[in-house]
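Multiple structures follow.
Readers should treat all values here as calculations from the given coordinates under stated rules, not as data from a laboratory. Keep in mind it's a predicted model, so treat the numbers as computed, not measured. Cβ atoms are built from the backbone, for glycine too; each structure is taken alone.
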Structure I
Amino acid sequence: MTDDFDEPLPGTRRVLAHRLAVTQARGRAPSVVAALVRDGRTVWSAARGELPDGADPAGVQYRIGSITKTLTAVAVLRLRDEGLLDLGDPLRAHLATPHGGDATIAQLLSHSSGLAAEARGPWWERTPGDLRPELTDIFGPGPLKHPPGRRHHYSNPGYALLGALVEKLRGAPWYEAVREDVLTPLGMTRTTPLPCEPHAAGWAVHPYADARQPEPAVDTGRMAPAGQLWSTARDLGTFAAFLAGGTEDGVLSTATLAEMRRPAVAPEAAAWDASYGLGVQLLRHDERLLVGHTGSMPGFLAAVLTSPGERLGAVVLANATAGPAVTSLARDLIALTAEHEPVLPEPWRPMPAADADPALIALTGTWFWGPTPHVLRLTAGRRVHLGPADGAGRGSEFRPEDDGTWTGLDGYWAGETLRAVHGEDGLVSHLDLGSFVFTRKPYDPASPVPGGSDAGGWR
């Protein structure tokens, strides 16, 4: 189901346009383009500042910097879904590299490989890639800064290695593989390694004068998988819809998208509102979890953020090296839309008749772990949820398995097995969950409660 509106309401559009205008003016950006995504498609876009004459703002290319990493990550995860690699594989199992080979592919995706943050000098974002033509040329002295897997340490060269991995397993240059596996299926036809007209020029704005100078836009070569691409608000709106899980495109499964969005590393001690998944940044603001990525290259700033639970996403592109707060703008576009036009809950509907198995319905209701009441509920797909009756404590959803058991999907019991244990009379005597016994009565003496029940009973 989708809500009964497409474009934002007029009052909402005015608020969004005002927020965009403030960002462009206060940030002193030559131009800013923004788009809002809802229910899987772009429903609003606007621009402020200089744009190519006659161009549709949503179709103007800007450099997107590290949003490129998320596209590279999707290409890697597609390789995993096809069985060509495992995220636990060390990189050296697939790619001959002088540095980073001991890090797993998951660690490279989540920036926990321990590798250096930047390529060997000079500054790779402003110098041509032919200065670093091979993998052996990417890292300078001391490429490993931390033991793999110990902490989050953002690594641009780490994504150069992932790009080389894609090339090796696909047998094609990195961009060609990303175009074939990700861009073309999603319909992102204006996302390219080099700019195509119409496109914005990149500028550095003087910090203390209303003056500017152009920034270089080089081909970064081996470092391209970390930040080379150019794209448009329209293409990135499509990508935002994909990240939020609102499209049927066949690029990645829903389960893999959810895997991308889970925190893969602990945040820094002073930054518990920010973490990193598999190729995506995770930001928490005002109790809202945002998933996406920001990007910067000389002359450009970009952000793609989504709120999957609200079916919302935002894209912001600017052509200034510094100044406009694009991440804050993307975040606020989502928040303002949610405030003015809150998402409607899905209507309740009964589960399919085939799932309403009388034997499963008989399992529902109250079960006790010791003296603590829990409630088992049955939902569509023969899934069950078991959790404390008061809603506080360990509760999880479980999916059914072919052998009649269930496997935990979230929370404390994720991956654990729930089974209904039958007595000699063929009736269910208790539930077993990771050695925890749940009975129909508190400490039921007729059930195999670990340690037994006191012979004197309740008194």
Structure II
Amino acid sequence: MNTLDNSTAAGLGERIRNLRGTRGLKQQDLASKEISASYISLIESGKRAPSDAVLAALAERLECSVEFLRTGRDDHELEEARLRLAFGEMALRNGSNGEALQALSEVLSSRSLLDAAMTRRARIGQATALEKLNRLEAALAVLDELHRDPDLAAGSAEWCQVAVSLCRIYRDLGDITLSIEIGERAMARLDALGLDVTVDHIQLGATLMSSYHSRGDLARAHLMGSRLVDTAEKQGARAARGAVYWNAGLVARSRGQLNEALALVERALALMSEDDNLRHLAMLKMNYGSLLLQVDDPEPARGKQLLEEAQHLLAEVGNAPELAQCEIFLADADLMLGHWDEAAAHADRALGLTGSESRIQAVGARGTLAEVHLLRGETEHAVLCLQAATRQLRQFPPSHQVALNWRYLGDLWKRLDNSTEALKAYDRALTAVGMAPQRDPAAALSDRPRHRH
């Protein structure tokens, strides 16, 4: 005899009783030599749990499936839910994020049909679709609840996927500290479990390395990258290795090692070119193209070609900030090629993509427009663009990316022969990476309370 808990047995008995009533049958009609009417009464009241053989016999007489009696889920409806879930996951892989979100939301609207594993898959897919649609707060709400689910086994592929997504979304929302805390706790948990390294583990490490990079902690990011490169090479998965080389390239770029960064990103692109993740491919092409503009021997024409390929992909699978960043890099390429009008058009499109939201890309776009005006000799317009960019950049909390933008604005102010604003921008760049100005000793003395005599 099967052992069921009281609530499960009661639910099964209630379904048998309700279905029998719907069919117009009495308990005696379900009885047989092996199953007495009194035993059926005990089953319906939840006092007995039928064996598999008894359940199969009852299902046959009630003209339903054993699965329906056990769970209340109709086989046909359950199969429809499985197919809808598979369609939603396939739509995600193909970059059809809106279709994926609709399909997965429909699956979750019939949650009574789903078991715990299917529900988790659908909710993880829902969070992924929301993130790709740049609805980060909504994705975070789903992921936080999943992360607290005691049935989500630490070290499992789903657990790693949730941890990676949380680490990445908090980073993208600007809460770098929490992003790193989540990533470090997850890595420590994996290390404590002593599990074999998988692609999911490497992806978690690569995301944590990206958060270190965003904070400006380049030494720790570099150490994490060194650890992950060896691990990824032994593990062997192309996508995992590509993710590690990609992030290692970003770190090398921030450390000023541009040729090394170019080699790493080029290797990442080769590894991930056959991956079905179009967004990753787009971002890699964008990074590779922009690096070709910055190395010792720049290749603006080739860089522009890669950036245009990235732009085409991002139009399908990217979000507004990513598209805006690609427009800024395209503007940089056109500036180097002497195409000033095209550069200004790219910068204007980047501003349009950022809209009224406070985005770091808007600062870069205004800086690019200032540069175009400088090249045209339109000093007053350049000053207006720089003033607007300066006001906007003050709104952002300190980070490595903010420091880079302050340095860029400082250089533009310097080209305008405005040393006062240039020095302010350079000072803010230093502060953004944690190098606060020293206190003036004279000011410290003046701040002391004066004693009356």
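Key figures
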| read-out | value |
| --- | --- |
| Among I, II, structure where relative contact order in percent (Cα under 8 Å, 6 or more apart) as derived comes to 7 | II |
| Distance in nm of label points 7 Å out along Cα→Cβ at positions 231 and 303 - structure with the largest value, from I, II | II |
| Comparison of I, II by distance in nm of label points 7 Å out along Cα→Cβ at positions 47 and 407 - largest value held by | II |
| Answer label among I, II for the case where distance in nm of label points 7 Å out along Cα→Cβ at positions 143 and 279, calculated from the coordinates, equals 1.0 | II |
| Source structure (of I, II) for helix-only ellipticity at 222 nm (-39500 (n - 2.57) for each DSSP H run of 4 or more, over all residues; to 500), computed value -6500 | I |
| FRET efficiency 1/(1 + (r/R0)^6) of positions 71 and 287 (r between Cβ atoms, R0 = 25 Å, to 0.05) - highest-scoring structure of I, II | I |
| Structure from which 115 was derived, volume of the Cα convex hull per residue in Å³, for residues 119-334 alone, options I, II | II |
| Structures I, II, by distance in nm of label points 7 Å out along Cα→Cβ at positions 159 and 383: label with the highest value | II |
